[in-house]
Structure 1
Amino acid sequence: MSCEERLREMGVELPTAPKPVANYVPAVRSGRLLFLSGVLPMKNGRLSYTGKLGRDLTVEQGVEAARLALLNALAILKSELGDLDRIGQVVRMTGHVASAEGFVQQPAVVNGASDLLVAAFGEAGRHARVAVGAAELPLNAPVELELIVEISTDT
């Protein structure tokens, strides 16, 4: 079963790949690695969530924001590669979480993205990860994700 078929079975539809909000490109390829720029929880060109975890948003809302940011990252990957099944391995994800003082549940928030990667890609979705708190993120976003994926040699 393809990655997109698994996503459809979960009731998940990929959005249109978001456009950069500044002077950068969404992804850069080096050999078989594809590096994604930071991806925010955007929907239809607007942030769906804003603010800091532990003050403005609950962990559950942060999980949903991370999941939405990951869907945007998948849309960028599809735009770059033409087919998500060209991804041989998700290598690493970095999750930045805008955090109020004392908020320490960044790993739980970033699990919203990690869990979806594993559900979509199976073992190829298991990845190294960093989940860190940030004082501020672009546009007052609560979450920003970076991904590194390896492009399969089989496709």
Structure 2
Amino acid sequence: MSMDQIISAVRGFDGALVLQPRPDDGTPDIAWGDAFFYYAPDGQVPTTVQPYGTIVTKNYPDDTTCDLDEPGRWRVNVQVGRDRVHELVEHVPASRRVPTDTWTRHPVYGDLGWVCVVDPAERTTPAVLALLRDAHSAARRRYERRRASRR
């Protein structure tokens, strides 16, 4: 599954907002080429919540274990909740390179309930969209709870 296919699928979720930073749009250059997925039925980037999923195409200063600066490597990250991480993740020793097409704990946000997969392919593709859809639904529920509590 390609990045574009994932992004296209998420754009089809009701109330989804996909942010794709680019040069000259005011976003930090480190984010250019990546994608950030939000539940935002008004089409505005939320300022008080984090995305429920992302695609990253390069290493970040505090996140280099997936070797994303290597040509062709990219990673899908999904917030699934702390309990679900243990159901999905195969243990990868810290000294070993993160494998492709295998769910792992997010190298920075794993303790906060995030999983990731580098270069999703045959083994992980069915779960990628299912987990993103679940994360989108959870973001929608949180949005609706916040909205109801403000009334």
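Every number in this text was worked out from the coordinates using simple rules, so none of it is lab data. It should be emphasised that the depicted structure is a prediction, and the values quoted were computed from it without experimental measurement. Cβ atoms are built from the backbone, for glycine too; each structure is taken alone.
Given that mean count of other Cβ atoms within 10 Å over residues 43-50, derived from a single structure, equals 10.2, which label among 1, 2 identifies that structure? Each step should come with its number before you reach the end.
On the way: 1: 14.2; 2: 10.2.
Checking each candidate, the match is 2.
1, 2: which one has relative contact order in percent (Cα under 8 Å, 6 or more apart), as calculated, at 33?
Numbers: 1: 33; 2: 20.
Corresponding structure: 1.
For distance in nm of label points 7 Å out along Cα→Cβ at positions 19 and 59, the highest value in the series 1, 2 is held by structure 1.
Figure out for me which of the structures 1, 2 the number 15.3, 50 belongs to, where Rg and Dmax of the Cα atoms in Å was derived from the coordinates.
Details: 1: 14.6, 46; 2: 15.3, 50.
Computing Rg and Dmax of the Cα atoms in Å on every structure in 1, 2 gives 15.3, 50 only for 2.
When mean count of other Cβ atoms within 10 Å over residues 35-42 is calculated for each of structures 1, 2, structure 1 gives the greatest result.
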